[in-house]
Structure 1
Amino acid sequence: MRVFSPFCEVLKYPLYGCGWLYGTLNQVRAALYRHGMLASVEAPVPVLSIGNLAVGGTGKTPVTEWVARFFLRRGKKIAVLSRGYGRREMGENRVVCRGHGPEIPPELAGDEPWLLARRNPELVVVVARRRAEAVKLAVEELGAEILVLDDGFQHLAVRRHLDIVLLDARRPLGNGRVLPAGPLREFPEALSRGDLFLFSHSNGQEHFPVPGRAFHCRHLLADEAISLGGERLPLERLRKLKCAAFAGIAHPENFFEDLQKCGIFPERCCSLRDHAHFSASKKAELRRWAQGMDCLLTTEKDAVKLCAGDFAIPCYAIPLEVVFDEQEELEAILEDAVETVSGNLVRMLACPSCGQAVMKSTGETLICEGCRRSYPVRDGIPEMVEKTGDETAD
């Protein structure tokens, strides 16, 4: 039973006021971008945004990974652009991965970007406070053909061609209030900017109204755990051990509940703050807390900041996977969106020789339908310079 003191009752009104002010400021900011009074960058390649209205806990990173893998399987060069929340030196733009695995440590990359790079070494991953600068770096220097904005719904300085908004099916709007009075970053009306709406942690029975096509997904633990030293162990073997579980994510209770759904019932559970830092004293505290246990269990996001020798007993991370109820339809929409955008972008390019913006793509070449000059396309990027034009295009 919850007990509310008179002090809490009085405190909520200033919080409501602050939430209204914060929501109004974001509403004005969005309007300024919508009417062109604040500048936004138009990338020369398709841009997909994956974000949410509430802070944390909707499962953006697994969905971002799924979308990136979808296009990787089709031979596209994908760049994931992230702010890299919680990393050191937030003001620095950094390349986490160039397509060959992580090249900087997690503390400089941020937990989720580093995890994406490790699990998908063929990805390009860039972290930057200003996503517009990351766009330029990813396209011009790293040759990205498709950009995925991780947690990009509120980042309006980069125009996107498809906005995917995640909502927790169990509590789509939380208490319906904006920070700091509730979990929302903007007023619910901001959902009107979205194109696709993805209900995470879904049971398929949600009837929450959204202004677009709704999809449903579930986040499930993988069938095996991975030790900090890289050893793989089937989950069924963990059911026979005395386990202690800890998690430093937005909603640690989700991890503990998922373990129980898999038949693993930890004897001890420890909730840490999101993006928790594992200092020497924190690790010592966890070692004392886990005395008498056979093993420790944690999330992949926490495991990237730990080493095999940190604990006297084995510590296993359990990957999270995402399963969609309407996967074929979602895949078709994603593919169609990128193809449509790519065609529109080609038609928007102006020939540097005659100035016409009517270009035809043959895959490796762009041909101006006005003067018939052709321009090479290298690494997915057209070289639109007059001196490179070939007058013999047929």
Structure 2
Amino acid sequence: MNIEVREIKTRDGLKDFVKFQLDLYKGHPYFVPPLIAEEVNDLDAEKNPTLKDVTPFYFMAFRNGEAAGRIAVVINHFEVETQKIKKIRFGHFDVIDDLEVSRALFAKVDEIARENGLEFMEGPMGASNLETAGMLTEGFDQLGTAIALYNYDYYPKHLEQLGFVKEKEWVEFKLIVPESIDEKIYRFSEMVTERYGLKLIHFKNKKELQPYIKPLFDLIDESHEVLDTYVPISKEQKEFYAKKYTKILNPEYITFIKDADEKLCAFAITLPTFAKALQKANGKLFPCGWYHLLQSQKKNDTCEFILIGVLPSYQRKGITSIIFKEAFETFRRNNIKYLETNPELIENQSVQALWADYNPVLHKRRKTFKRDVK
């Protein structure tokens, strides 16, 4: 058996890199494919300005001449040089069920890490903290989502056999949207609104949303800067992600809250799921992919909880009751029956408390894995 690992350095090579995943999961009932063109642009440093502060490497493995695996390797220079964390990141890891192919791919990660004086690797994760992270370890029989990774159950087994151990863990819940919520939530949210002079912001269209994009990213930075390992969002990243995600957001499913000083102090973004629409699109926006994506926002019974943020000065003051009330009213108005929470760090009890009274079912777990460089 011959295993060869090749570095990908061209745009055509990136297309093969992306398409390998779709080929590996062809016909899989739970895998949600990305849009190929968008994924290639995200990996291309000439198209994606957020990569200017990192050094990415892409590799594909071939077994007896046939594509058998892939991996992305990233050196985040802020993390390494400013925070002094000697870590190399890996992501976009996909592989056939052959431990030796996985071993060959991670040997490349070791090689790059040694050349750059790095001490350990962690993944799967992206180049920045705004990208998807965490390998699925439970919930392989559950439909994936557009913003979370899906993988076969042998992936974590490969990593454990190669000496990796758990670093971080996320949980995901699914729940049935209740017919009604306790009147106490309405009263409490009104009390919190009045006590702190809060103001809800509703959007009729995406144009009205635009002025709040920068404050949203500022709030994310401010709410995470207390973490020693948090990598701030650069100006280029804010502009790139604003352009990328604003076009898919549905203003009706967004809740923004301002304080008495007109400063954004909390937000929550939910979205009717794109999962089944992306499966139908099968990686292509044309000729029919765009139609399936558009229809998913008009006719859907499942919503995904995408992102929530609360300024540190307003945390533990009941502001999440306002967010939950607003989300519930939106769901009932649009006949949403099910909610997917998407990944939440297992220690994030404040977010998990949002669902505690509504019989949430923990249906997925995911982890990042860590190993010292060899």
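In table form, for the structure just shown:
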item: Per mean count of other Cβ atoms within 10 Å over residues 49-56, the highest-valued of structures 1, 2; result: 1
item: Structure responsible for 5, 20, 28, 25, 14, 6, 2, 1, 0, with P(r) over Cα pairs in 10 Å bins from 0, in percent calculated and labels 1, 2 on offer; result: 1
item: Structure responsible for 23.4, with mean count of other Cβ atoms within 10 Å over residues 161-168 calculated and labels 1, 2 on offer; result: 1
item: Parent structure of the calculated result 13.9, given that mean count of other Cβ atoms within 10 Å over residues 193-200 is the read-out and 1, 2 the choices; result: 2
item: Origin of the derived value 15.2 (mean count of other Cβ atoms within 10 Å over residues 41-48; candidates 1, 2); result: 2
item: Winner on mean count of other Cβ atoms within 10 Å over residues 297-304 once structures 1, 2 are ranked, highest first; result: 1
item: Which of 1, 2 yields 15 [relative contact order in percent (Cα under 8 Å, 6 or more apart), calculated]; result: 1
item: Top of 1, 2 by distance in nm of label points 7 Å out along Cα→Cβ at positions 105 and 305, largest first; result: 2
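No lab work stands behind these numbers, since they all come straight from the coordinates. The model shown is predicted, which means the values in this text are computed figures rather than measured ones. Cβ atoms are built from the backbone, for glycine too; each structure is taken alone.
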